[in-house]
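Asker: Take a look at the structures below.
Values quoted throughout were computed directly from the atomic coordinates according to the rules given, and no laboratory measurement underlies them. Since we're looking at a predicted model, the values are computed, not measured. Cβ atoms are built from the backbone, for glycine too; each structure is taken alone.
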Structure 1
Amino acid sequence: MTHPQSKDKPREIAAVDLGSNSFHMVVARVVGEGLQIVSRHKQRVRLAAGLDSHHCLSDEAIDRGVECLAMFAERLNGIDVDNIRIAATHTLRQSRNIETFIQRANQVFPYPIEVISGEEEARLIYMGVSHTQQNIGRKLVIDIGGGSTELVIGDNFDPLLVNSKRMGCVSYNERFFPKGAISSKQFAAAQLATRQKLESLASQYRQAGWQVALGASGTVKAIREVIIGLGDGRWHNHPQTPG
């Protein structure tokens, strides 16, 4: 059970992201006009890998998600429920048996789960990046998630173009590289599918333009680590991967 915080205790807030590949939780303390990060938690649950062709989550995927939420609930105990926001993204948006997931989750995680749209997900990603990467002009922010990819162009804290596309690292891995099999032919097929997904946005985004492109999410960080591992030292000094 969650109890209101003491008036003498600094206010704490928490954000939980129920993503297609990983669940994330950030707890912060309100200090004056700013926030001080208290803790970060990340658990790979691979929800998207448990979504079948009928858009139903497997029991195993639900178990992984619920187990993670039980762990998160322990850390959230003591924080006022009004100071907690839980956002569910692409895989839970697509799931036909989401009510089963939520019912199971509510048994160990007594907080309201909000299933947000792709556009709202993109907007929140952009705002998060904007608070850590300020005064850099017009920017293109790309977040490659497990089940969807968000693309936003904006100025400062104002998103101008906001889109979410149904393509992600987990869903594309399942579709084009089953059982870890990798070939140039499969890469070409994945690249073609990506171009087709982005074709309707390309001219609009080029016309709007941007001064800097920023990548968010674990996928971009993983790509950066691979490039560094291959010996490209330029990336050591340019960690433009807000997470």
Structure 2
Amino acid sequence: MTSHRSDRAIQAARVLSETQPVYSVVEHGEVVGADRAFFPSCPLDRGLAFEFRQREIRSVRIAEQCKFPHVTYFFNGFNPNLEGKEICIPSLPDKALKHHPEMSLPQITAAVLHALSSGEERVIVANLANLDQIGHIGSYDLAVQAARLVDDALRTIHMAGRAAGWTMIVTSDHGNADLMTDAQGNPVGSHSARPVPLVVAPDRPRRFAWKARAGSLENVAATLLTTLEVEPPSWMAPSLVVQQS
């Protein structure tokens, strides 16, 4: 059996490193550093976070512990502490998730609402992890509960953001809870390969028109910059929206 989740490799490497030195093809966090990786990762020198820093666009990154690197280290192109205020919410233990599909969503929502009202940042990058983490359990009923909780949180955030003049963008890097059983009716706890929606919900005075109805993750950065009324750099994949007068 094999596992394609990087955290499983880190866990295995951590156990092995207790009795012997461990080398790997790529880095595995603090367990296998760049000095013991055959192909260490190379931090990027451009990307959305670099555009924020260069243009003095202040952001805040919000996620619970299990997804915090996704909104910080990964978002920054493998650069630590590149830009942005960081708010890390503690995560529940994995074994508790089947009893708590809400996870840390109430605290995440509260942090986002505070950021919306504070006026200190122009961008809020938040990860709502429920449908990913709960989806891995493979329980349809739990996934339904998680979906309802996320819907309620997004509705609350959207209403607060719209009242404060914010545009909300919602997307994901993959599906998970959208496919909970296979053709034989067996539980599915892995990611799906289905297309993921991108939603752009502007505040009342502004309107956007779609330039294209299909794209990929590479289009999200320019799309976000467009909603900030910032011209994306030429090297970025094009924005999927254009602002209407």
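Asker: Matching task: 0.95 is the computed value of FRET efficiency 1/(1 + (r/R0)^6) of positions 73 and 217 (r between Cβ atoms, R0 = 30 Å, to 0.05). Pick the structure from 1, 2. Write down the numbers at each step before the final one.
Answerer: Values: 1: 0.75; 2: 0.95.
Corresponding structure: 2.
Asker: With mean count of other Cβ atoms within 10 Å over residues 145-152 derived from the coordinates and found to be 17.2, which of 1, 2 does the value describe?
Answerer: Numbers: 1: 25.6; 2: 17.2.
Of the options listed, only 2 reproduces it.
Asker: If mean count of other Cβ atoms within 10 Å over residues 105-112 comes out at 15.8 when worked out from the coordinates, which of 1, 2 was used?
Answerer: Numbers: 1: 15.8; 2: 18.5.
Clearly, the read-out refers to 1.
Asker: Next up: Quick check: -12000 is what I get for helix-only ellipticity at 222 nm (-39500 (n - 2.57) for each DSSP H run of 4 or more, over all residues; to 500), calculated from one of 1, 2. Which structure matches?
Answerer: Values: 1: -12000; 2: -9000.
Derived from the structure labelled 1.
Asker: Quick one: relative contact order in percent (Cα under 8 Å, 6 or more apart) came out at 12 when computed from one of 1, 2, so which one is it?
Answerer: Values: 1: 16; 2: 12.
Comparing all candidates, it corresponds to 2.
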